[in-house]
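Alright, structures below, take your time with them.
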Structure I
Amino acid sequence: MYKYFIRPILFLFQPETVHHFSINFLKALNNIPFTKALLRVFFMPKNQVLKKNIFGLEFKNPVGLAAGFDKNAEVFDALETFGFAFAEIGTVTPLGQAGNPKPRLFRIKKDKAIINRMGFNNKGLKNAVKNLKKRKSKIIIGGNIGKNTATPNDKANEDYFKCFNELFPYVDYFTVNVSCPNIRDLHELQDKEALFELLSGIQKINKEKPDPKPVLLKISPDLNFSQIDDTLEIVKRTKLDGIVAVNTTSQRYNLTVSPEKIQKIGNGGLSGKPLKNRSTELIKYIAEKTKSKLPIIASGGIITPEDALEKINAGADLIQTFTGFIYEGPSLVKKINKLLLKNR
């Protein structure tokens with residue numbers, strides 16, 4: 001029903017307008033217990049075989065929603081209703097910020113892709129904490145943290161440390177985002193020395209807590225294999241708990257639409273089907289280099305259940321979808337879990 005009736009109507013409107021509508025719809029849904037109970041019956045997988053224990057957390061199934069949808073931690077409880085075992089909020093920055101000028105979100109329908117240059121738009125850390133305090137469901141929540149655009153890189157670590165400290169009591173794990181292509185000079189934090197300093201600082205704070213939380217790093221698909229090797233060495237030295245592979249790409253490969261249309265859209269991170277092969281390639285590479293001892297959350301190019309299975313077979317432990325959720329609708333989670341069960 002979604003693809004043939006709901007999606008065509010939604011796609012008549014600007015993507016960001018639809019995003020706001022979806023958030024408001026889920027917020028309203030969250031206040032209707034009877035409706036939520038019915039949706040759980042339809043969407044939520046029941047098979048215990050799907051459970052996975054990764055970095056000390058028990059996931060009801062391997063499917064989560066990637067950061068960028070629930071930026072302000074407003075609808076994570078409602079997302080559990082559709083079968084998601086976990087969701088990442090954010091990217092959260094210390095201060096609220098408007099992000100980049102509009103328009104900044106574009107559908108590439110022919111390729112089941114999205115280009116965005118949102119720019120970490122969110123209402124800030126205090127707002128996220130306020131919403132997280134109202135948590136009612138058992139969905140696992142990841143805190144995706146970043147820096148404010150106005151914060152210079154030599155002060156960036158302070159932004160990450162602040163987010164880590166204040167979100168710590170309210171999330172189950174953290175994802176450190178230094179790979180978004182839409183924040184000026186953010187990529188510089190991926191350099192070896194800067195990355196080691198940042199992750200070492202976060203882990204120092206983490207170890208001082210009575211009960212440390214898992215910390216993961218989200219990497220760019222635009223890193224070459226030598227850069228991946230350097231990153232994995234830093235992950236090992238700082239004793240991080242896992243990798244999220246991958247963020248959006250600044251490249252424009254595997255697109256079938258005209259170059260003129262892409263040029264008209266301009267800069268931004270590409271997600272969706274065109275990213276599928278690169279994401280799988282990097283997941284397989286990381287799994288082989290670490291002998292499958294480092295947990296991997298696959299993100300990027302998961303549009304169909306078969307895409308999700310491909311990531312798991314490549315070495316991923318969990319998967320996240322976002323663009324696939326937009327194009328395929330909420331039934332995607334159930335379909336993925338059914339295929340994973342079938343191929344156990």
Structure II
Amino acid sequence: MNSYGTLFKVTLYGESHQPSIGVIIDGMPPGIVIDEETIHADLAQRKPGATGTTTRHEDDAFVITAGVFNGRSTGSPIHLMIENKNIRSKDYEHLRQQPRPGHADFVAGIKYQGFQDYRGGGRFSGRLTAALVAAGSFAKMFTPCQITHAITRIGTLTDMSKLDTYLREIAEQGDSVGGIVELKVSGLPVGLGEPFFQKLDAELAKMLFSVPAVKGVEFGTGFAGVNMMGSEFNDVMVNGYGKTKTNHSGGVTGGLSNGNDLIIRVFVKPPSSISKPQDTYDDETKAVKPLVVGGRHDVAIVRRIGIVLENVVAIVLADMYLMDKAYHG
């Protein structure tokens with residue numbers, strides 16, 4: 001549905017072209033210092049501006065209307081709202097009868113019987129990830145770990161020093177590209193996770209797949225492990241704190257954190273909205289015909305999705321951390 005979490009629960013609301021989007025956070029421990037600069041800094045990482053990103057610029061100025069008093073969390077639900085100001089809804093009128101390839105236009109129309117807000121992708125838009133980023137900022141304020149992210153590949157490019165030139169070439173073709181983001185979490189206590197059905201890696205994968213455009217998630221060595229024998233893949237322990245000689249498992253054993261760095265790689269697909277004409281079914285003429293997508297879109301959404309992935313990981317870890325504390329004090 002629209003909420004995630006057990007003890008640290010986030011609920012998203014809003015659509016791409018509605019007056020606002022936002023999040024309600026339930027379960028924030030009381031007395032936590034609320035660092036609004038952290039929220040601003042995280043949201044700034046998500047903003048466009050670099051080569052290959054959308055020309056839709058939103059201030060992402062947020063308002064916290066509940067759950068914070070004198071700079072600290074009160075323990076009651078926190079409400080954060082972000083206004084949508086830079087909206088051009090007319091760019092999406094034609095999508096009512098001609099759904100875009102790769103988008104949720106068609107399936108959303110069937111599921112919601114045509115009552116959905118189709119403008120800018122509505123509820124399926126990456127615009128809602130701004131609220132997810134803000135929620136993850138709160139999670140970082142009390143969870144004892146450090147999370148980083150880095151782009152390791154965009155399209156066929158692995159040398160990020162050539163990224164701007166590469167993306168300009170893709171844009172001139174009217175096309176788009178995907179990429180891979182690697183996430184690293186250090187400092188996790190051993191034992192986070194709740195087998196059988198709330199394993200740490202399972203919950204992380206679930207949350208990461210909830211982010212628009214994510215199409216693949218792997219931990220540690222991942223699919224490359226198919227080339228290894230068990231004697232090679234097994235991580236040999238070298239001390240009593242769980243440290244292992246290798247980290248093929250990516251920091252998770254049996255669904256629990258094992259004391260090593262959590263390593264996750266995420267594949268982000270090429271943005272579906274491109275300026276190059278594409279064929280798609282037209283419900284009005286009952287025939288397949290060319291479609292030119294309007295609006296303002298990214299050539300490579302992977303360029304600014306890293307902070308989104310980082311912060312949804314923080315949300316999962318915050319929930320798991322509180323559950324672990326409930327068991328162990």
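Quick notes on this structure:
- Origin of the derived value -7500 (helix-only ellipticity at 222 nm (-39500 (n - 2.57) for each DSSP H run of 4 or more, over all residues; to 500); candidates I, II): II
- Looking at mean count of other Cβ atoms within 10 Å over residues 8-15 for structures I, II, the greatest value goes to II.
- Comparison of I, II - label where relative contact order in percent (Cα under 8 Å, 6 or more apart) is highest: II
- Origin of the value 21.2, where mean count of other Cβ atoms within 10 Å over residues 176-183 was derived from one of I, II: II
- Each of I, II could give FRET efficiency 1/(1 + (r/R0)^6) of positions 16 and 240 (r between Cβ atoms, R0 = 30 Å, to 0.05), but the derived value 0.05 comes from II.
- Structure responsible for 4.1, with distance in nm of label points 7 Å out along Cα→Cβ at positions 64 and 96 calculated and labels I, II on offer: II
- For the set I, II, ranking by distance in nm of label points 7 Å out along Cα→Cβ at positions 128 and 144 places II highest.
- Which of I, II leads on mean count of other Cβ atoms within 10 Å over residues 24-31, largest value: II
- Identity of the structure behind 128 (criterion: volume of the Cα convex hull per residue in Å³, calculated), options I, II: I
Only the coordinates and a few stated rules stand behind these numbers; no lab work does. All values reported here derive from a predicted model rather than from experimental measurement. Cβ atoms are built from the backbone, for glycine too; each structure is taken alone.
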